[in-house]
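Each value in this text was obtained by applying a stated rule to the coordinates, not by laboratory testing. All values reported here derive from a predicted model rather than from experimental measurement. Cβ atoms are built from the backbone, for glycine too; each structure is taken alone.
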Structure 1
Amino acid sequence: MMTNLFSVFDPSTSMFNMSINWISTMMGLIIMPMMFWLLPTRMTMIWNVVTKTLHNEFKTLLGPNGMNGTTFMFISVFSLIVFNNFMGLFPYIFTSTSHLSFTLTLSLPLWISFMIYGWINHTQHMFAHLVPQGTPPVLMPFMVCIETISNLIRPGTLAVRLAANMIAGHLLMTLLGQTGSSLSYSMLTLLLITQIALLMLESAVSIIQSYVFAVLSTLYSSEVN
């Protein structure tokens, strides 16, 4: 019995008295050898189309000044997040992307590396970003403060956006699922239809939030070039 509504996100999965909560984060490595088969599977071909589309889009966002190979880093981040989002939809699997310890581990190193690279190699460009073009001289000190704060909270917004969207859908499905034992057969049928619709919505959110995280990271990196 749950003592707290958020206890559904507690890392309580165990096997042979060993905690295996975060193992689900790296379970994608199990299916990686399939990518190296001589004859590609349908899943491999579909994933190749997805990665090529993402590569072309991220290349456009980075612009002509983007370094070669940068898009692969963001495609890897997208792949990791979308896999973990989908893993969290299965019963009894720890939803790692609903925890800030996981999302901040992704967003904070990316943002810090962008800042270090930008301030060392493009210092004047980074200073110019603090004052938007066309700002009146009177408002320049305020704009510098606002732009600095908005820049500092970027890793937090990336992490909280991903974690909050994962938590919201899971909580709604948990709340609806707990009412099933006290409902009649007709209402239970309606509840099942609602749960299936929510599961489809969560599947879409899993892809969308992974895409949003990767695109925003790409936009942040394009600003330092």
Structure 2
Amino acid sequence: MMMSLFSVFDPSTNILNISLNWLSTFLGIMMIPVVFWLLPSRFNIMWYNILMTLHKEFKLLIGLNKNLGATLMFISLFSFILFNNFLGLFPYIFTSSSHLSMTLTLALPLWLSFMIYGWINHTQHMFAHLVPQGTPPVLMPFMVCIETISNMIRPGTLAVRLAANMIAGHLLLTLLGNTGPSLPLSVTSLLITTQIALLTLEAAVAMIQAYVFSVLSTLYASEI
């Protein structure tokens, strides 16, 4: 039985003597998106600046008039490859970007979609691309063959470049690491210094390869 009309406002709801009534104070904050009440960290600001720089660069490569949100796809591709490359630098983590089954899965559908779209919608433009401007008539058949082959191997070169660069650095780190136990103590410090320098180089390679893959994909898209 209600003792008083105002007893409904008493903070009486509890579990194990922990008052739960005051949780209602924070329900509103939980419903508001984080971006409105939490200040971005320095990492978030840095990452946002990197993405905006990439967006502007990809926009110029594709063409200012032809960019209809296409840069979002290439920025996502850059981020995905970059995170995969960096994860592979940690011990006991599988480097997926060092395998052709993964890199070809990224490169082949992109190239194929560009080709299908280009040949269906811009057939005359695609034929014109097979013969560079100013080519002598005698060399035109050869140029068509060369341009066709170079166009066909594009997804393969994209995939192999990324996989080979990832494999090369990891192999070097593994080979040097395996020689550690057999070396004398005086040389071990030199080996560790070399390993740290190589690891720094691999971090740079991880960033550069992600950038190269996305930029080349953007350049292939801009030709369509």
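Values for this structure:
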quantity: Comparison of 1, 2 by mean count of other Cβ atoms within 10 Å over residues 92-99 - largest value held by; calculated: 1
quantity: Entry that produces 18.3 once mean projected area of the Cα convex hull in nm² is calculated, selected from 1, 2; calculated: 1
quantity: Origin of the value 4.2, where distance in nm of label points 7 Å out along Cα→Cβ at positions 36 and 172 was derived from one of 1, 2; calculated: 1
